[in-house]
Structures are given as structure tokens and as C-alpha cells.
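*Asks:* Dropping the structures in below, format is C-alpha cells.
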Structure P
Amino acid sequence: MKPGVGKIGTIFLLDSGNAKYNEITSEIAMTLCLHTAAAKPSYTFKDELPEDAIKQAVEEAQAQAQDKLSDKMPEKAKEKALAGLVAKATEKLLKRDVLMEQELATQDEPVTV
């Protein structure tokens with residue numbers, strides 16, 4: 001193996017509770033393994049995401065927005081634009097870090113995990 005090149009391993013243990021579903025359950029587990037190896041989510045569900053991470057994403061979006069917003073804009077327009085940028089930053093964070101919010105990396109068409 002070349003220096004700086006590693007291997008990624010993921011494992012999912014799924015139990016369908018019914019032997020007739022073992023094959024499809026194995027396929028789902030394999031798909032989830034491939035996805036998590038590629039996308040590297042840090043959390044399974046969005047309620048597991050620390051408030052600090054959300055707060056940091058919001059603060060960064062607000063700071064970037066202040067640079068982009070013109071002083072000549074009406075205050076309501078600034079507020080609306082800022083709210084949109086904050087929502088977009090939060091959604092980006094969720095899609096990057098939360099498994100159940102990500103689009104499945106193994107599909108050609110967008111499908112959420």
C-alpha cells in the first residue's frame with residue numbers, strides 16, 4: 001500500500017426478523033456501507049447534531065452574508081436574504097454530516113438515505 005493511502009471500512013448489522021428478507025436486507029446493508037464509506041456522515045439522525053455545529057454554520061453564513069449584502073438594500077430585504085442564507089447553510093450542514101439527510105451516493109438519481 002502506498003504511503004498516505006488507507007482503507008476505509010464500514011459495517012452495518014441489519015436484522016429483518018424474517019429469513020425470507022435476508023437477501024434484500026443484505027443488499028440494503030451493502031448499499032449503506034458503500035454510501036457511508038463515500039459520504040462519511042458523522043451522525044445518523046439530525047437530532048444528534050450538536051447545537052454548537054449548527055450555531056457555527058449559522059454564524060459563518062451570517063458573516064459571509066454581511067460581506068455580500070449591500071448597505072443600500074432595504075432592511076427587510078437584508079433580513080430575508082440573511083434568513084435564506086442561514087437556511088441554506090443549515091441544510092448544507094445536514095446533508096454533509098447526517099446520514100439520514102444525505103442523498104445516496106450509490107444512486108444515479110437523487111435518493112435520500
Structure Q
Amino acid sequence: MKIAVDIDNTITLNPKKLQRLMRALKTSGNEVNILTGNADKEVPYDVRMKQLADLGLINKVDFDYVYVVNGDTEKEVAISKAEILMVEEYDIFIDDSLENIARAKKRNKNLLCLLPY
């Protein structure tokens with residue numbers, strides 16, 4: 001399976017538990033990627049990688065790849081995330097934003113979407 005996990009208000013809510021979940025999924029042979037984005041401010045890839053490291057997550061151990069999407073509005077970020085999830089054929093999406101989840105589900109009816117709380 002392919003799993004995408006958001007950073008802000010998702011991994012950051014409980015990094016140790018999400019790390020255990022992500023590591024267990026990877027160990028079981030699943031592909032686990034980070035799919036994160038911001039509206040109004042562009043957060044560069046290297047800043048996101050440092051943020052993940054500061055949270056204790058290790059590249060290629062806890063996750064495989066990081067997608068960083070930026071947009072002028074939350075809607076643009078949600079559309080970009082939904083497009084990646086559809087094109088890359090993800091199975092599970094964990095995100096705190098109901099808008100992101102709604103747009104992702106609209107594009108991929110078989111996608112399992114989970115809130116981190």
C-alpha cells in the first residue's frame with residue numbers, strides 16, 4: 001500500500017506515535033511518504049526535512065519520500081495534494097484538514113482518509 005502523511009497538525013500532534021505507526025507500515029513493506037503543504041507562505045523542502053529530523057523522523061527508515069506543495073490559498077494546497085494522491089494512486093491519506101480530505105476523496109473514491117485525532 002501507499003500511505004501519505006501530513007506534517008503540520010498531524011505528525012506534529014504526536015510525533016512519537018506517528019513515527020511508530022509509519023515505521024511499522026514501512027517495515028511491513030508499505031510505501032510511506034510525507035505530503036505536506038502551506039498556503040500564504042512557501043516552506044522550502046530543506047526546511048521540511050529539518051523539521052522532520054527535529055521531530056525524530058528518519059528518511060528511508062520512517063518515510064520514503066517528501067512532497068512539499070505550496071499555494072496562495074488553502075484551496076490550492078488541497079487541490080495539489082488531491083492531484084498527487086490520485087496520480088500516484090495512494091491508498092491511505094492522514095491529514096488534519098477536512099478540506100484536504102474532502103478534495104482527495106472527491107478525486108479518489110477508494111482512498112482511505114484518516115484524521116490524526
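Nothing in this text is a laboratory measurement; each read-out follows from the coordinates by a stated rule. What you see is a predicted model; the values in this text were computed from it and never measured. Cβ atoms are built from the backbone, for glycine too; each structure is taken alone.
*Asks:* Ranked on distance in nm of label points 7 Å out along Cα→Cβ at positions 23 and 71, which label among P, Q comes first with the largest value?
*Replies:* P
*Asks:* By the measure mean count of other Cβ atoms within 10 Å over residues 15-22, tell me the structure among P, Q with the highest figure. Numbers along the way, then the final one.
*Replies:* Details: P: 9.6; Q: 16.4.
That would be structure Q.
*Asks:* Supply the structure label, taken from P, Q, corresponding to Cα extents along the principal axes in Å, for residues 31-78 alone with the calculated value 32, 21, 13.
*Replies:* Q
*Asks:* Separate question: If log10 I(q)/I(0) by the Debye sum over Cα atoms at q = 0.14, 0.15, 0.17, 0.24 Å⁻¹ is computed to be -0.75, -0.81, -0.92, -1.23, which of P, Q is the source? If you can, show how the numbers build up before the last one.
*Replies:* Numbers: P: -0.75, -0.81, -0.92, -1.23; Q: -0.51, -0.59, -0.77, -1.54.
This value belongs to structure P.
*Asks:* Given a computed value of 31 for relative contact order in percent (Cα under 8 Å, 6 or more apart), which structure among P, Q does it belong to?
*Replies:* Numbers: P: 28; Q: 31.
This value belongs to structure Q.
*Asks:* Quick check on the output: -18000 is helix-only ellipticity at 222 nm (-39500 (n - 2.57) for each DSSP H run of 4 or more, over all residues; to 500), derived from one of P, Q. Which one produced it?
*Replies:* Derived from P, not from the others.
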